[in-house]
Structure I
Amino acid sequence: MFDRTADKTVRNFAFEWLKAQVASHGDVLPRTLLAEGFTLRGVRVPLLGPQGIFKPRVLSDAPLSITTAPNGPYDDAFGPNDLLRYRYRGTDPDHPENRRLRFAMQERLPLVYFHGVIPGRYVAAWPVFVVGDDRGGLTFTIAVDDARHVWPSTRRRAARDDTEAARRQYTTMAVRQRLHQRAFRERVLDAYRHQCAFCRFRHEELLDAAHIVPDADEGEPVVTNGLALCKLHHAAFDRYFLGVRPDYVVQVRPDLLDEADGPTLVHGIQALHGTRISMPRRPTLQPDQHSLKIRYEIFRRA
């Protein structure tokens, strides 16, 4: 028989542990940390495993987490209603892992969703709930909820359900945006070997992933439309103090080249004029020249 009290204890402990890890490490967490997990009453509880639908031994009936692999099809992850489409394990709707996730839906149990941004690094979202089951399409529908609603009432009322659905759709949309931003940053920084493309500054806390052409459609993060830049050069790039030609050469705004100011302007901006940016080693990850051309024309007009 399902022991709801014991199950709830494990999930609450997992959520509090994750909250502490995010506070300590930031919201992009290493897989090694998540696979090691925490200890509860002398028993180790990992938060993810080799398979996407993961139930630690300490739980008897339902999974604790679901995971999307870093190299998965990002565009296929979300449907037109902004909710997450999560694929079945295999093609058998009655595979044990699919049955467990279906049980979590029936019991309205909160789970953790781990979204892989690059190999070995994940963004966690919780609580998430299974809110739909498409046996024909071999997918579950997953919604993220506000942390204040980890344990929804098991009583079903139409008015409450409508409010809950709207809240979850809004929360999931916000999380989708956060996943997009984190994935883009992690992939760009990884491609540029965690250094500024302009000045080679290496302290990750002060590095950003800058869009070459603004990414308005919130599609899959594309490394070729990004540059790893330190805070100073990201701001200078966004405000058109400098630009990058399609041949990867930095150009400083002409009036700034003639300006006399302190060492930041001399060494941080003016000295970059005519230099070539540092690029990813893999040609397929290097800045798209067409995107650079578009951005450079905007820089010239600005």
Structure II
Amino acid sequence: MMAAEKLPEVAGELRYNELMSGHTSWRAGGPAEIFFRPESLDDLSQFLCSLDNNVPVFWFGLGSNLLVRDRGLPGVVIAASGLFTNLERSGSHSVIAGSSVPCTQLARQCIRWNLGPSEFFAGIPGLLGGALAMNAGAHGSETWERVRSVRTIDRYGELRRRLPEEYGIAYRSVQGPADEWFIEAELHFEPGVDASMETLRQMLARRKETQPLGLPSCGSVFRNPPGDFAARLIEASGLKGCRIGEAEVSEKHANFIINRGEASAADIENLIRHVQQTVADQSGIELIPEVRIVGVAEQ
């Protein structure tokens, strides 16, 4: 445990041994050693530049694509989900959006501005920062197809503007500078492409119809393999309804794992591994998780 007197002074909120189960969409996970919610960008920057270089830092958004192991996270967890909420036009076909803007809100506002194609953002759970970090997508479109530039903050509180060519972008994968996090993006949309609120409503209705939205989950657990769908492979392997503890493969959508009550992070992780192994045994295809699994592993 880090001594409190070694932490920088902050204007925001510091908590100790904060259970991450209260901050993730799976409602599971162990404690963050230090949980910091900054008051402002200056507060965050000053905290980072004053923090001991040996202290691990984990950047946390909405927790919609995250599994924190039961033994928790060492070091500092930075919860910036309420900080970068700016959303404004920056030209006839561009917007500036903070990383804490919900993707559904981004989609709705872009449609009001008649900027398209933007409806697909409504199919992405969570915040823009998470979508940038994993190149999230829906309905055949991906986040980084729209990115013109990003602003970041690094481990030492330094701010930078970066271009897409500085990152390795692939399907559900973004490789960039280590210990650097997104705080804002400039998104560009296509001239002459109209955006439709009716299309957005249809997307949301289909999502509600096909996904178990009323139960704790992380959204899609696995990436779709080339030329196939993870949900089809999982269902074909007879895994719908499969349970470990209180974690269950959804009967409604096989690429969702839901928390039926008091599932531990270990229950969920073990079910993920079981699904991977079963699908590999039956189809020869290795499913790669979309969800990020972090924290101290069980001994």
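Bear in mind these aren't lab numbers, they're just calculated from the coordinates by the rules spelled out. Source: prediction; values computed, not measured. Cβ atoms are built from the backbone, for glycine too; each structure is taken alone.
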- [ ] Compute relative contact order in percent (Cα under 8 Å, 6 or more apart) for each of I, II and report the one that scores greatest.
- [x] II
Task: Label whose coordinates, when distance in nm of label points 7 Å out along Cα→Cβ at positions 83 and 283 is calculated, return 4.0 (choices I, II) - done: II
Task: Top of I, II by distance in nm of label points 7 Å out along Cα→Cβ at positions 107 and 251, largest first - done: I
Open item on the list: Matching task: 38 is the computed value of percent of Cα pairs over 29 Å apart. Pick the structure from I, II.
Closed with: II
Task: Read-out helix-only ellipticity at 222 nm (-39500 (n - 2.57) for each DSSP H run of 4 or more, over all residues; to 500), computed value -10500, structure in I, II - done: I
